[in-house]
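The following blocks contain the structures, represented as structure tokens.
What follows is calculated from the coordinates using simple rules that are stated; it is not laboratory data. Keep in mind it's a predicted model, so treat the numbers as computed, not measured. Cβ atoms are built from the backbone, for glycine too; each structure is taken alone.
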Structure P
Amino acid sequence: MTDYVTFVVALKAVTLVLGGLITYFATNAYRRTGSRPIGFLAVGFGFVTLGSLLAGAAHQAFGLPVNAVLLIESALVAIGFGVITYSLYE
């Protein structure tokens, strides 16, 4: 069980770093260009990254059950992908 938790925490950390970098680069691109779609892209990736962060924190720090954690993560990821889809449509 310990190896599993360690592996999940490591993957969440990688997801947080990469998602944070994508959000950062998209935000910088939005500031340079002022392009609304790129701004929405940054917000969308921010939601996806936030979903991963909050899910991991809710489980590890606050001991929420796995079902609640999955609900939080899935909701934020779905919102993020919706915003990303909108950014590509616009």
Structure Q
Amino acid sequence: MLTKRILVTGKVQGVFFRQSTLQKARELGISGQVENLPDGDSVSIIATGTETRIAELISWCQQGPPRAIVKHVEISDQPLQEFKNFSIL
């Protein structure tokens, strides 16, 4: 198990990105959280899961939901964090 922070920028607020991320993470068995950042152009995801499942989530984030326009995805390693489930902040 590992934890990654995924920072997604572009048109990712107001397009159901957080809700879609929640659904995708639960589908993949990933725990963590997703939140809009105050800049209005970014979403931060903290995800804990297997390397394979995290890679699948990162791949999905490159595109996001249908109305999103993803410009950049930045990945950073985080200390292992335990979550009960995946939630929207």
*Check the numbers for mean count of other Cβ atoms within 10 Å over residues 4-11 across P, Q and tell me which is largest.*
Q
*For which of the structures P, Q does the calculation of helix-only ellipticity at 222 nm (-39500 (n - 2.57) for each DSSP H run of 4 or more, over all residues; to 500) return -32000?*
P
*Check the numbers for distance in nm of label points 7 Å out along Cα→Cβ at positions 36 and 68 across P, Q and tell me which is largest.*
P
*Computing relative contact order in percent (Cα under 8 Å, 6 or more apart) gives 32 for which of P, Q?*
P
_Parent structure of the calculated result 1.07, given that Rg/Rh (Cα atoms, Kirkwood Rh) is the read-out and P, Q the choices_ = P
